[in-house]
Structure I
Amino acid sequence: MHDRPACAACDSRERAENVATTCRHAQSGKICSNSSNRYQVAAAAQRPRTPLVYRTYRQILFERFRAVLLEKFQVELPRLTVEEPPKVEMGDYALPIAFELARTLRKAPRKIAEELVAAIGSVPGFTGFEVAGAGYINCRLDRNAAAHALAMRKENLGVALYDVGVEHTSINPNKAAHVGHLRNAILGDTLTRMLRVGLNDRTPNNVWVQNYIDNTGVQVADVVVSLTQLEGMGLAEVKRWMEALRQRNERIDFACWDLYARVSQWYEADPEQKEVRKQIRLDTLHALEVGGNETAAIADLVSTAIVRRHLETMQRLGIEYDFLPRESEILHLHFWDAAFALMKEKGVLYQETEGKNAGCWVMRRAGTAGADGENPDEEAKVIVRSNGTVGYVGKDIAYHLWKFNKLGLDFGKREFRRYGTPPNERFCWISREPDPMKPEVEPSYFGKATVIYNVIDSRQADPQNNVIEALRGMGFTREADNYHHFSYEMVALTPRCAMELGYLVSDEDQKRAYIEVSGRKGFGVKADDLIDKLIASALAEVNARHPELSEQERQSIASKIAVGALRYYMLRYTRNTVIAFDFEDALSFEGETGPYVQYAVVRAASIFRKAGIAAEDALRQFAAIDATAYFTGEDGDSLWELWLLASKSVYVLERCIQSTEPAYLAKYAFQLAQQFSNFYHRHHILTESDPTRKTLLLATAAVAQRELLRALGWMGIEVPDVM
């Protein structure tokens, strides 16, 4: 029995995913009763499929072993656990099925494995099955046939079954985006790209992206307080101030970064004025929620301008949005009123009359005992404060009732930003109050989700759970089950990075692994400053390597390298890991970085340029040869190992979707780039004298390049022509 092999996607010694049988509804052509699908599964069942190689052969194994077990042992196999042998020469799949059946059949695992191998017979795509160790079954693929299937693969990946709403970024529109917001946006955009691929009949690709704008919250109120109290401005003065910023080509989100830090300190600066200033903050917040006053007008003017800047920042990273729902409309269109009435009707809310929450409308938290009839529930979640203002969770509950089409109300929408150019342009819409004088022409599919992913940091787990429990309490069980909090940990800075950005770092802090950022203290990295610095660093390298290129070409290359480095850096760590950002680590051309993976693709492109052949033509030429003899021996094992890894891209992507963990995809891309680099240094492709072998080597480079480009594309990373 061999050791449990390393997973190709994440290097962990964990067991690979189970393979389940095809949905019975897809087999029968019926409408699936397991979900509120808009599409018939029949369409997927009737649609022709092309081999997806690694995943397809796993399914072939499952079907064959299922039939043998039923016939020989009268055992029904609900799933098949698949692992990998520790070395490629031992086989391509390792099945521990005999260990799983030992108790049921009351036989030694090795004996069961031997009987299964004797009964399995010929299986399409496989050349043999062997018993290994105490009872593993190692399965060998027909390498030549599998390589040809992979080489000629064309994508045909299924249909949409669900309407999926992905909410990400959702930056408070009170100051510039910072490095932590970038992790949120990159994770959300990558999740969206993965979902939109639509890998199989159970994976959604009808995905719309929302960026929630909290324009009536405390953070916006703080900026308004800073403008009105610290700067002494009214609406007219704020307009003149914003115009002056524009004339000086200064950014409003950067200006408000400093205002927000100042007002945060002002609240606490004078102990005698602390309560008075706290009341000013509460009064401002209340004015924002009520609307129709000068304070709300200032907030709308400033927050909308900041949102425009946020969208410009994110577009630099290739991140776009479909809809910007604003909190102000949730209130003014009476979303909250409708949700409030429904929650009271369903008994989810009650008004507390005693204790610290007297006068508040509260909701019992899941897992707590609640009120005992004599004493108030001190652990209850306050939804509406005693002064009548609605808390964050209350507005979020109303918002999610709308997302699931359970509110009976909808936003008006207006065009806010255009992406692309005609005829391929698309729009980002923002919420507004419906105008009865203008017919609505905006998209109507927003707010009709069957599945929701909210990309929100782990510190918001409690509010997210409160929304889920509110939905469940109102009887929306399916919606609660399909509500996913896509959580992640914070982004900090290495001491070296903080010092490079000009911050004073104490001797004690220089010894720490990372330094936390704080918007209220004004300590952090503005997203645009970070992107600019990355581009400048990349440009210096490009200038040194390619002085012959035009300035525009070098700038474009540097931008792609910098954005690729940033996106990869944010994705390479699992979501539950705190990231300590570091410029030098992110931009390195060596190690597990975006530039390293990009460089592998550039190197492959160079091979085809020098060979005078397109990668697609190399794959077509490969289709005409028999490479069986070249996939044997040590050299053949090395070649096959790269082909086998390249065949797993779709399988890894499926795993990322199922586990909502994009880090597996980043790890896969790095490992494939490593394998290709080893291949590149081991084989002299352009000078190979054997024409058949040269065809195989060119096809190997083409397959690696294609799958690397696909993986990088799913991560939103472009590859420059040269590096």
Structure II
Amino acid sequence: MQKKAGFYLILRAFEAVVLVLVLVLIPLFGMLGRASGEELIIGVPTDRCPVFYIDEDTEEIIGIGVDLMAEAAQNAGYTAAFVPLKESNLKDALDNPEYDLIMPFGSAVESSAGHYSIVTANLTQTPFVLVTKNNHVLPPMNSLHIGMIKSLGGAAETIETLYPGMDIYMFDTMDDCVEALRAGEVDALLHNSYVWSYVLQKPSYSDLSIEAAAMFSMDFRAGTLDSVEARKLVRRLNEGIDSIPETKKQAIVLDYTNRRLYKKTIVDTIYEIGPLLLAIAVFFSLIIVIIVMRLRYVHLENEKKIQKMIDHDPLTGALSHDGFVKEVKKLLMEHPDIPYMISFNNIRDFKFINDTMGRNAADEMLNFWISRSLEILSEEEAIGRLESDHFVVLRKIGGSEKMALDEQHVFEPLRNFFIDRGKDLKVRICSGIYVLMPSDYQQIDVEVMLDKARMAEKKVHDSKKDGYEFYNPVQWEKSKRTAYIISRFPVALRSKELQVWYQPQVDYISGKIIGAEALCRWKDEQLGFISPAEFIPALEEAGLIYDMDCFVWNRVCQDLALWNKMGKKRKISVNLSRVDIQKNRELPVYFSDLISKYDLTADQLCIEITETSYVEDPDLLISTTYKLRSYGFQVEMDDFGSGYSSLNMLKEVPVDRIKLDIRFLANIGNRRMGDIILKHIIMMVRDLGMEIIAEGVEEKEQAEYLKEIGCTEMQGFLFYKALPENEFTALKF
């Protein structure tokens, strides 16, 4: 009996232990499951040490690019799995559905099958440099013959955009590239400086050197084919990328660039020692030491050159963007008692100067600017070239005498640079000045200071004048609001903050509604209603206007389909901009597919294109208009009369309807002459077989006069304001 009781107690104790283990391990496994994240298959090349390469010990893909993307993926809640690319180039790889992402891209490109791609935010700036034979003098960039490995096909497209006259030849391997360089088939080879820091350790490449004056940076991104799911993935990854501290990025780069990754081969040893190998075997150990020291010296020298190229502008010798930021931080920390100001300087119409005077003359002018500035800047001051003709200066505040010195020694000679050389061209300079506040010395953020100086310069630039302007806090707040609008736009698309409203168009004689124009409205959860006059320019500047227009077109077709089911067949006008056509050259096909998707007829969608768009890019707009009409769509010239070539456009453009700018009726200038012009324009449009509608009609007197001279279709506040979809649906046609 006692044995049974003992056995029973042991059994109960065992059950209690099992229960405790279950209660502890189940949550633990759940946590492990949640921590693992979703796996991303990322295809990368493996021939770009130290950016992407295979570790000989672990046979895993490692490198700078791997660590950066793995960090971003982890921050975004993913687990990154890197696999070697099967394809010879990134464009082919884009069409392979086995990969979730492809790396690396400088910018979005079309796949080999012609599909659009999207890319993530920039992981880091990758410096690209030219390598050529020692002491070889290179011709100008736009006339170079450049060799690259085939796996850099995406970067080659970006470079061809930057330097249209440059010829690029693609080779299978780096050895093929070097052979072509030595044979004189190309002038130089192009790759990122991190790869060169590894490749140039190869002894047989000792006759090659980095061309320090030909360095520029490219973005380092991941990409995939454009789709709804891809955009979600990219958005999440962008958040992960944004959360990587700059110090972390620098640590990853330094970790790999400081490693001794290059391993000599027998061929390298034979190359170094040659036929003397057997004769001087006793000195073998000494030779190895010399070789290692030499390689280390070359590696350190290359690192110094690369760092100098990163911190300095190769054209002018001024500090680069990164170099200027570092120098300003150092000076502000060393001299917290010196009152400073930062100026952002921009040459107005610099492209015109480049085109008319030539790039060499423009470069001479930029070098002149820097040399004159350095003559008067002290060691406690700095000057940098951010890009193109944008220069920034950290200057001690010295009152009117110092500003007079700057004007006399730098700006006045710069304005007369071409005049002093016998050319009839005055250089105009726009400058924005930000005076540092005490808080700027306590929490140093050079980028914010530059933004404030840039805002002041923009005020001068937008005024179409030159000169200088001091930073205005109101302008800074406006810029922050614009930045908010741009960053909020993707959320607005998803959260129904963006809406499509409709402004009815009427026949004035019968009073019946004959159609409507679709207009975009934005009600933000924080700002309330944002005016189209504010958010449309912001989206245009950010390159997002096409996304907004696509949203409007799709929503209009959804509403038309709904009204058709209700037995209310209606006709809606939608706006099409020049930017939309440049973004998608196949828009006529896009619209045709759209009405097919929603089972609509082409006569239900009227495409409005502004008259100024035809003036700015006539050939593209006219060909698009022909294609749209061939699909059965009616095309309308919007804002007629607001441009400069209205009458000329009438004979060139095959449109169905003219939308008349009501400013013809404004009470300015000679009203009688304006009425005569308006009357004959309407007669001319009728004679050309086109329809006409007047927009912006707000007064009864305007409507009556339009009716008298033959224009009965109208749109404006006199009849209806823009209405939400539910109110417009309730109207009777």
When relative contact order in percent (Cα under 8 Å, 6 or more apart) is calculated for structures I, II, the one with the largest value is I
Taking volume of the Cα convex hull per residue in Å³ for each of I, II, which is largest? II
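Identify which of structures I, II gives the largest calculated value of FRET efficiency 1/(1 + (r/R0)^6) of positions 110 and 454 (r between Cβ atoms, R0 = 35 Å, to 0.05). Mind showing how you got there, number by number?
Working: I: 0.10; II: 0.60.
Largest calculated value belongs to II.
Given 6.6 as the derived value for distance in nm of label points 7 Å out along Cα→Cβ at positions 86 and 470, which of the supplied structures I, II does it correspond to?
On the way: I: 5.4; II: 6.6.
Derived from the structure labelled II.
Of the structures labelled I, II, which one yields 18.4, 67 when Rg and Dmax of the Cα atoms in Å, for residues 334-477 alone is computed from its coordinates?
Working: I: 18.4, 67; II: 15.4, 49.
Matching structure: I.
If distance in nm of label points 7 Å out along Cα→Cβ at positions 78 and 150 is computed to be 3.3, which of I, II is the source? Each step should come with its number before you reach the end.
Working: I: 3.3; II: 2.7.
Of the structures listed, the value fits I.
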Test item: distance in nm of label points 7 Å out along Cα→Cβ at positions 662 and 678 calculated as 1.0, pick one of I, II: II
Using the calculated result 0.20 for FRET efficiency 1/(1 + (r/R0)^6) of positions 438 and 534 (r between Cβ atoms, R0 = 35 Å, to 0.05), pick out the matching structure from I, II. I
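None of the figures in this text is laboratory data; all of them are computed from the coordinates on show. Predicted model, so just to flag it, every value in this text is computed and none were measured. Cβ atoms are built from the backbone, for glycine too; each structure is taken alone.
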